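So, here come the structures, one by one.
What follows draws every value from the coordinates through simple rules; no lab data is involved. Everything quoted here is computed from the prediction, not taken from an experiment. Cβ atoms are built from the backbone, for glycine too; each structure is taken alone.
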Structure I
Amino acid sequence: MCLPAGDGPPGLDTIGAFLGDGGAGINYHLGVWHHPMRVIDGPGEFVMLRWDDGSDVDTTWYRLQRPLPVLLE
């Protein structure tokens with residue numbers, strides 16, 4: 001996930017990732033860019049609640065110029 005840059009696209013200098021432990025809920029602040037949830041290792045199950053306003057800007061896609069690695073420490 002990352003914050004938007006001044007003109008709206010993702011601010012890739014603020015990008016970050018996190019691991020969930022299976023018992024946590026995750027809420028994104030309005031305007032935070034995020035990728036759909038992914039399972040890295042093992043089984044996964046997700047429930048998602050969202051509200052759509054139905055406008056053209058309700059979902060915005062952004063294609064990265066290159067893949068970004070995720071380092072697990």
Structure II
Amino acid sequence: MTLDDADALVRFMRTGDWQRAAADTRFEVLSLVNEAITRLRKRNGLVEIDDPLPDQPSTAFIIIRELFR
């Protein structure tokens with residue numbers, strides 16, 4: 001995965017039926033996604049967490065988190 005793969009990750013995550021998954025499973029998957037994105041950002045010299053302001057587009061993590069609600 002690279003910094004340019006955010007859209008592909010979101011598309012992949014949208015293929016899952018996350019509402020049918022157990023809450024513990026959703027939590028674990030979201031934690032793994034968060035960890036991978038954080039490591040990738042750090043490895044590329046970016047701040048590890050960079051949530052958007054209200055008028056900015058959502059990040060891949062925010063979009064995926066919403067899929068899990």
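Taking relative contact order in percent (Cα under 8 Å, 6 or more apart) as the criterion, the largest value within structures I, II is that of II. Once FRET efficiency 1/(1 + (r/R0)^6) of positions 6 and 22 (r between Cβ atoms, R0 = 35 Å, to 0.05) is computed for every structure in I, II, the highest value turns out to be that of II. One of I, II was used to compute helix-only ellipticity at 222 nm (-39500 (n - 2.57) for each DSSP H run of 4 or more, over all residues; to 500), and the answer was 0. Which one was it? Label of the source structure: I. Starting from the value 59: which structure in I, II was percent of Cα pairs over 16 Å apart calculated from? That value comes from structure I.
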